[in-house]
Structure P
Amino acid sequence: MIAEIEMGHLATIRHQRAIKNIVFGLERLFQNGQIQLEPLPETDIDPGNSESKCPDVILQDNQKSTVPVIIEIATNRGAKTDFSKMRRLIDDTEYGIVEGFVLNFETGAWLKYSKELGIVEENPAWSDVLGLNLSEFIS
């Protein structure tokens with residue numbers, strides 16, 4: 001039982017650390033004017049809507065009030081479920097999401113879904129919107 005509790009706690013820490021690393025890395029680029037989208041952790045896509053989805057990381061276009069990129073951080077058990085939810089969010093809503101990513105922080109594997117291309121298997125950590133490889137922020 002203690003091992004389960006510790007693993008759950010460590011998984012949560014690793015999950016939050018991955019979010020922090022991605023947000024801090026992207027924020028540095030945003031502040032330096034290298035990217036135009038503002039990274040925000042665990043922020044509602046549709047503020048004020050009680051049913052709004054809240055991905056682990058959103059990249060907000062403050063000029064257009066859209067969210068072109070979302071990122072979910074997952075475990076081995078949750079990666080496929082998060083990917084399915086993300087696909088539905090991209091395909092079935094009008095939030096302006098162009099691409100979404102799921103990082104399995106246990107394996108370091110990335111999954112990518114593009115509104116235009118569907119499932120992207122080649123270089124899935126590459127963001128066409130940002131023009132960079134998201135895996136560079138994960139240590």
Structure Q
Amino acid sequence: MILDTNVVIDLIDGAGSADFVARIAALQSRHSLVVNEIIFAEISSRYASADDVFELLSALRLRLIRLSLVDCHRAGAAFGVYRREGRSRTTILPDFLIGAQAEGQGWPIVTRDRKGFAKYFPKVDLIDPYEGS
């Protein structure tokens with residue numbers, strides 16, 4: 001199960017309610033929670049070094065799982081659909097890489113942004129940690 005950057009930031013900042021924290025703890029008791037190098041990069045601006053980010057991930061009990069080339073290809077294919085729909089963004093969006101990896105691994109995504117993932121990765125289960133079980 002992969003955590004989207006917005007959920008990791010909420011964990012770091014302590015922004016979630018007690019229910020949010022309990023839901024993440026419940027997920028963590030049943031599943032390995034992971035991030036990839038895209039999420040690592042997105043949270044890195046808050047820290048002085050990569051070692052600091054690794055320490056944070058360890059403290060949160062999050063594993064770093066790298067993207068495969070197949071994941072990258074899947075992301076590129078989804079991004080191609082996005083571009084053919086007339087979208088103006090010309091560089092790949094991080095969510096395409098996160099969604100592609102989740103789809104390839106069969107992982108749900110824990111995110112506050114279900115709409116964006118649902119459109120391009122409809123096979124992926126999406127979990128909003130702010131909603132009830």
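Read the figures in this text as sums done on the coordinates, not as results from a lab. Fair warning: this is a prediction, and the values are worked out from it, not measured in the lab. Cβ atoms are built from the backbone, for glycine too; each structure is taken alone.
The figures follow:
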{"read-out": "Structure responsible for 1.3, with distance in nm of label points 7 Å out along Cα→Cβ at positions 17 and 41 calculated and labels P, Q on offer", "value": "P"}
{"read-out": "Answer label among P, Q for the case where helix-only ellipticity at 222 nm (-39500 (n - 2.57) for each DSSP H run of 4 or more, over all residues; to 500), calculated from the coordinates, equals -11000", "value": "P"}
{"read-out": "For 0.95 (FRET efficiency 1/(1 + (r/R0)^6) of positions 25 and 73 (r between Cβ atoms, R0 = 25 Å, to 0.05), calculated) the corresponding structure among P, Q", "value": "P"}
{"read-out": "Which entry (P, Q) yields the derived value 21.5 for mean count of other Cβ atoms within 10 Å over residues 65-72", "value": "P"}
{"read-out": "Highest-scoring label, criterion being relative contact order in percent (Cα under 8 Å, 6 or more apart), among P, Q", "value": "Q"}
{"read-out": "With mean count of other Cβ atoms within 10 Å over residues 81-88 derived as 9.9, matching label from P, Q", "value": "Q"}
